[in-house]
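Pasting the structures here.
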Structure P
Amino acid sequence: MGLRLRPVDTSFYDLFTKSAQHLVGGADLLAEMLSESSDKASVAERMRAAEHAADETTHEIVKKVNSTFVTPFDREDIYALGSGLDDVMDMMEEAVDLILLYEVADLPAELSDQVDVLQRCAELTAAAMPRLQSMKSLEDYWIEINRLENTGDRNHRRILAKLFSGEFATIEVLKLKDVVESLEGAIDAFETVANIVEQIAVKEG
């Protein structure tokens, strides 16, 4: 009879799935924030609550790693994945907070393209996390996230070109550039998560 080297404990996968589901909610709040009719103060308050809930889940992951003798895969990878998921939420919360703090009234329509990318990344990531347990059907996930990140890069360049076209006042350019960079950072953070998942799959495969 062979020895079972890895525990049959789904709780880590459940926590990663929970963490990724926070990102789906965060991306939806970002989309709401960009709506002209949104109550931006209300959205920002809900985003802060969502970011706090995501932090709590990250703390649960760290606490579980520290209290578990045998983990389903390398501890360093568990820390990296938990931290990577948390970084995405932090960047999305930053974008929402900046829109509120800077009192940005005129948001370029092109920002919605970036939020669409973020929403798709969040959905794919949430769908991928439960599959970590079997390490199957994950390649399509990281390939698609990489494609979406490339789309985000192209959107980013187009948005910057519009900001510096002379259409916006200098002060508005400075405000909007910070928001744009936060959105780009969130998309990049999703790619980092996908890269971590790929590394885990290669190791465990």
Structure Q
Amino acid sequence: MSDHYFSSKPSASSARQLFRTELRGFALAFWTDSGVFSKRGIDFGSQLLIKVMDIPEDAQVLDMGCGYGPIGLTAAKLAHRGRVLLADVNERAVQLAQTNARQNAITNAEVIVSDLFESVGAADFTRILTNPPVRAGKAVVFSIFEEAVNRLRADGELWVVIQKKQGAPSAKKKLKELFAEVHDVERDAGYYIYRCRTPVAFMDS
């Protein structure tokens, strides 16, 4: 069976390449490789999320499914007085994200291997960001949403980017079961950015 970007140990031969870009006014450079998501450059959905995500300078951020790090490392630049945890099941992607943090002199970010939230622990975050692995299936995507609720502070927010043809309507329905507020922050080229606030669990407690 061929590798997926959500494989823990991609078997594809390594072929690293470096590209440079500007995100939220920061000049950044990223190493990428075969066997990781969007290896030829930052995908449109991630770019859209990066463009609109609201990251306070002291935010405590989790980037779930970080890939080689563009979302989480940009968040670290924005949250220069905060901390960012980047997590991915793909060990090659995690190694790249660690390299990219050093490449861009980012010192307030940590990158870990984690099968979804398995190694995240009980830390609470003010922001959780995700471009979920839709090809891993709806159950995996919904699990990310459900577990995010348990890792957010009462005033925290979950930010999601998802494509309409890859399940945006059903994702929004699920998010509305978990959060009292689900806002469409941006729509572009079939991609939706959802900003989710006030977990229902906090309202019921």
Structure R
Amino acid sequence: MSAAREDLLARVVDYYARNGVRDTSLRTLAAAIGTSQRMLHYHFGSRGDVLAAVIEAIAGSQADQMAALFADDSDPLAAGRRNWVATAEGADRYGALWFELATHAMRREPYAAHLGEVMVAAQLRAFTAVYERYVDPSRARRLARVTVGVGQGLLFDLLVDGDREGADEAAAEFAVLVRTAIESDGGPPAASTSG
């Protein structure tokens, strides 16, 4: 990606994170971020292409974050806790945009087709791979699905009610439940359940 396109994409993501996507035209977007509609067309193409680039930028950074956390920690639940903290801290900035774009995927907008892959499937694969270290593949897939569902549900609730303490406590309680499930299958040795 060229430096000019990367800078423009950062400004687009920042604008959408602050204002939402709504029905913002490329002309309005361009004026708001200090560029021209022609430059948006040159670097991205259509409005759908701009939104696809936004989805890729947000999802790509989340996938990289998850991969790094789980690669660097032998305790999957400690890594999961750090993933929750990082996600919750980013929720103020990107959470509403993430869920707004999710509605575009639910409506089967072509530019949002990739969101199902990055918002659900990629996370399911990542968590399944972690859990398969400790439980059989079938259970690992079920635990991954529950983990993704609980995490996204807690994030949604946090964005709506702003109760970070309650969300953190629920995430910690969920980690205890997952550790119990893994240990009951002869998983990793008991570790700190504080996070």
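Figures for the structure shown
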{"item": "Given 23, 54, 19, 5 for P(r) over Cα pairs in 10 Å bins from 0, in percent, for residues 12-67 alone, calculated: source structure among P, Q, R", "result": "R"}
{"item": "Structure (P, Q, R) behind the derived value 0.98 of Cα Rg over 2.2 N^0.38 Å, for residues 60-163 alone", "result": "Q"}
{"item": "Relative contact order in percent (Cα under 8 Å, 6 or more apart) - structure with the largest value, from P, Q, R", "result": "P"}
{"item": "Label whose coordinates, when helix-only ellipticity at 222 nm (-39500 (n - 2.57) for each DSSP H run of 4 or more, over all residues; to 500) is calculated, return -23500 (choices P, Q, R)", "result": "R"}
{"item": "Comparison of P, Q, R by distance in nm of label points 7 Å out along Cα→Cβ at positions 20 and 156 - largest value held by", "result": "Q"}
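Every read-out reported here was derived from the displayed coordinates using simple, explicitly stated rules and does not represent laboratory data. From a predicted model like this one, the values you see are computed outputs, not experimental measurements. Cβ atoms are built from the backbone, for glycine too; each structure is taken alone.
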